[in-house]
Structure 1
């Protein structure tokens, strides 16, 4: 398998990132799975990709740290060649609460990873992908959230605000780099069955809120991954600046 489609999935060791990495491996991408703490989970994803006949590698780096982001992209280009695809997925949520009760340290960390980190990640990706800089072009999918539209009141308003920034980033960047061979889109998952709810201190959140979706259930990480893979693919060759809601109608 040649490395003609080199995909980086940030935060690729769990949830939507892991589902996307596995699906991309099956579709012939060389998949770099980025992780920050759970090395075993990242290597498990790579093992699954390889069992299915694909190839990939796990690389540790903190997407909230500029030096780690820079190191990751330099390593990718040196070891595998110029990046062609990116899923800008790394994100954190913090403990659920009203904004007035939130820890300021949590707010800063969420913005560092979800906003500043995400912007720095796409900045580095453009350097490698842009046809104006010697790249082959490519496709970027940013992970937003339905929280950007719904606001997540009483739970995660700061997280909703961080994903609103991703929506704006997607629109502006798509228009900025379209002539450089790069498509930029976003996916906005709704209520999805991943461990992010437990991480926010609400392990019962899916059961409490699933009835609010017109479809009547939570979605799966694989259902979100399917949308991401389509946006990455040549089937979406005329799609840029779009935000696909994968939310069961919510």
Structure 2
């Protein structure tokens, strides 16, 4: 009988390094994710978290290493090409199209997959319904509070029909009730089979959502594993968790 083929990860980040001049922002970073996984990337400000996101999603070019998605090499492809294949990222500073409605903003995400206005509208309506935002469809994006803009950013990304979503500090600045609402949204997306890779400083969020945690410091991975193990790691405590600002 032929040997059973090894399962191929949905997202495989292989030893990526990113330099800015003489500064090594990310060094030899690796990650493997499968369908529905929730993995958190944590570390102090300036540790290289957003840089790693930007390399994976195509906003920065890797100096070394590779990014494989669905067994395809997407290293250094354009963000729109990567998004079209099913990997999308959100941004910490959200910038909705303020002159458009919530529905129209989400339709813009849907246009990553279709040129048909009716199909895009139906997809946007489906996403808003799935995320419990249907009542906001006709609201102008300019009138949304911070929490609403954060949720809109997720909805627009979800409308691209991703297999992997990179969430960059989606819950920063939210009140506890608002944070719980977004946690619920993330869980629903994971249950739908979307792999979630998130950068987050609020440890309540990390501990309640993440199945695995990766910790980087000065661009280097210093720990990774189960949340209960990582938070007891002395290197992590010294580099990050010992900072009272880190627990949010």
With mean count of other Cβ atoms within 10 Å over residues 37-44 derived as 14.6, matching label from 1, 2: 1
Quick check for you: by relative contact order in percent (Cα under 8 Å, 6 or more apart), which of 1, 2 is greatest? 2
Per mean count of other Cβ atoms within 10 Å over residues 101-108, the highest-valued of structures 1, 2: 2
Match the computed value -9000 of helix-only ellipticity at 222 nm (-39500 (n - 2.57) for each DSSP H run of 4 or more, over all residues; to 500) to one of the structures 1, 2, and report its label. 2
Cα Rg over 2.2 N^0.38 Å - structure with the largest value, from 1, 2: 2
Out of 1, 2, which has the highest value for mean count of other Cβ atoms within 10 Å over residues 141-148? 1
Identify the structure, out of 1, 2, from whose coordinates mean count of other Cβ atoms within 10 Å over residues 53-60 was calculated to give 21.5. 2
The highest value of FRET efficiency 1/(1 + (r/R0)^6) of positions 117 and 205 (r between Cβ atoms, R0 = 41 Å, to 0.05) among the shown structures 1, 2 is in 1
Taking 2.0 as the value of distance in nm of label points 7 Å out along Cα→Cβ at positions 69 and 133 derived from one of the structures shown (1, 2), identify that structure. 2
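Which structure, out of 1, 2, was Rg/Rh (Cα atoms, Kirkwood Rh), for residues 93-172 alone derived from, given a value of 1.09?
It must be structure 1, since only it matches.
Since every read-out is calculated from the coordinates, none of them should be taken as a lab result. What you see is a predicted model; the values in this text were computed from it and never measured. Cβ atoms are built from the backbone, for glycine too; each structure is taken alone.
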